[in-house]
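What follows draws every value from the coordinates through simple rules; no lab data is involved. Everything quoted here is computed from the prediction, not taken from an experiment. Cβ atoms are built from the backbone, for glycine too; each structure is taken alone.
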Structure I
């Protein structure tokens, strides 16, 4: 992607400046450029070039998100490395329990032949979106932080760390849960910490997982095993998302490898044979962050800049893609009508579309975490009865599958696989 022309000469006003080159920022730029090729779009990313290639994490891509990626022309490149989730089981137990009864299980299809989710390596997702952005002619400035923002009348002025100044009709802030652009725009947040951290790593195991994902609700937090494609050596692998109290999580990832693997094995079990940690485990502190507004003059928040939620439902990435699809639809429709898509009356449409759904998901994950991350006997009885009732009600299970797949009634067109 070109970077020099924007740093050595005044390119004139931009239509859209996207801050952040994660999957949300890239998808936002690609969605807009594909629908409106005439738009002048630039991505600015603070991370040094190539950092994304060292991301060893994987993400669950819901069916709606895969439809969107297909419409954007990147799913074909991702699919060979993607692992379909064919089954999901949920248990509620204690760490030392020898048997973990299955309280709830889901089949893995929303439509015939269409799994409700796939597991995709973050670097594969990011790489495919970057390739598509380059093909569409989207410029990128890497290793460059945004240091200042001045919302104006028809344009916002953005100041970069190297002294360059850019003017743009709209800034899309997709720069993460600690978004600097959000602060610069004067948008406040609601935030609290959970006292938990999410440990992430990849595990190799002897027997195949057959596409089954598992989530075990344990007193300290959920422990999820998510199926991955075999690696280039043919080894069976799963991604681990393991929530522990922050103090314990730090000790585990920074302590002795044997202790870590012993604790991991106690939670993972031996149903897939012997296991081995395949990469260096890392831990991230968990909290709830909700922006009080999703828009400000000439600014729209998307992805983690707008909302950071608990991973208990695995919906963080898919919420970000919902933001992208809704924002792109609003902007493209406004541009076709000759409206100023950076004006507040247009951006309010995006906020109205996405804010309630996001707050609802944030509250839901917060309640689920508080309900399941404990060992209080009365709560355990209530939640297990609830899981058992859902298991015995096919229509309710189908509803939850469609919700998990991202195919709700307010789904934007891109997430239905339709052009905007």
Structure II
């Protein structure tokens, strides 16, 4: 079987064969994707440098892939309905420098895994149908990603692939979060980005003997000179999922060089003139929202801005002084902080988890744009609250860190 190069459209019979696998995917999807990843990394171990091995251990990547394959099978008659998801995954792939040749490798192992997991149920006709289906999806994805690469290199200071940056400054923002100021080693400009986007950083992890990429939101407004990321230490973590963050804290110092990909992501500021903005974050989820807020206040936006943030206590609350200074200097910015524990509370500070019904009624305007970032349950809770209050779905934007797995609809 060949992949991607021999793209052809699916026949009606092939579509029916793919749809017939939907019940199997619903029941055994993660089993299939787990087998697939084990098979692929056995035959192509070089790809371990490309994938987040932490998400392999916690099964988030296997689950995300199973959900994506299921969604594709369910919508095989009209894959265009998946374009928003394709765009989100495409940005992630472009950040990791996924290329068409990687799709060819994935395709071989995915079809082989279907055959091995389904056994006699994997008829030649079914495998042919899924081969055509996969080629169709791969062509859609790689075509979209090429457009993203083209957009990146067309920007002043833009690039594709990996580019070396030097850490010029390392600033402790709280007991858990430290910011890194990253400047290009070549001395050139860095491309502007849309507030809310992220970069990938690549480091070698001696503990697992692999290069590993991780995505971090850009936590400052675009400036043309450097990128800033603000990273949370994962206390006591020996898991690959926290090793990059902790290595940045413990071993990466000013003068060290790291590889970065160009900014990516579609969770971005929607700042139409006169539109109120509401930012809702939990923990380190505030980092992309800081970039959005800084950008808004630098453009002298006069529409109301509401900032809502929750964390465990004041000691782990990064950027609190910055937020205070902004709200003091900019009359249209109103901030609200929630702490799990606190010795004393100031004005607009609350004890407990973020609870939007404790805010003044005027803080949650029906015509505002809403941005939610934090853990999956945090996003789901506040998304539902806003929907129940009559906020239009199109005005609520959210981002979950890690593989795309959250469904709030």
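When Cα Rg over 2.2 N^0.38 Å, for residues 78-229 alone is calculated for each of the structures I, II, which structure yields the highest value?
Across I, II, Cα Rg over 2.2 N^0.38 Å, for residues 78-229 alone peaks for I.
Out of I, II, which has the highest value for mean count of other Cβ atoms within 10 Å over residues 182-189?
I
Consider the structures I, II: one of them gives 2.4 for distance in nm of label points 7 Å out along Cα→Cβ at positions 30 and 46 as calculated from the coordinates. Say which.
Checking each candidate, the match is I.
By the measure relative contact order in percent (Cα under 8 Å, 6 or more apart), tell me the structure among I, II with the highest figure.
For this comparison of relative contact order in percent (Cα under 8 Å, 6 or more apart), the top structure is I.
With distance in nm of label points 7 Å out along Cα→Cβ at positions 206 and 366 coming out at 6.1, pick the structure among I, II it was computed from.
Label of the originating structure: II.
Using the calculated result 22.8 for mean count of other Cβ atoms within 10 Å over residues 222-229, pick out the matching structure from I, II.
Source structure for this number: I.
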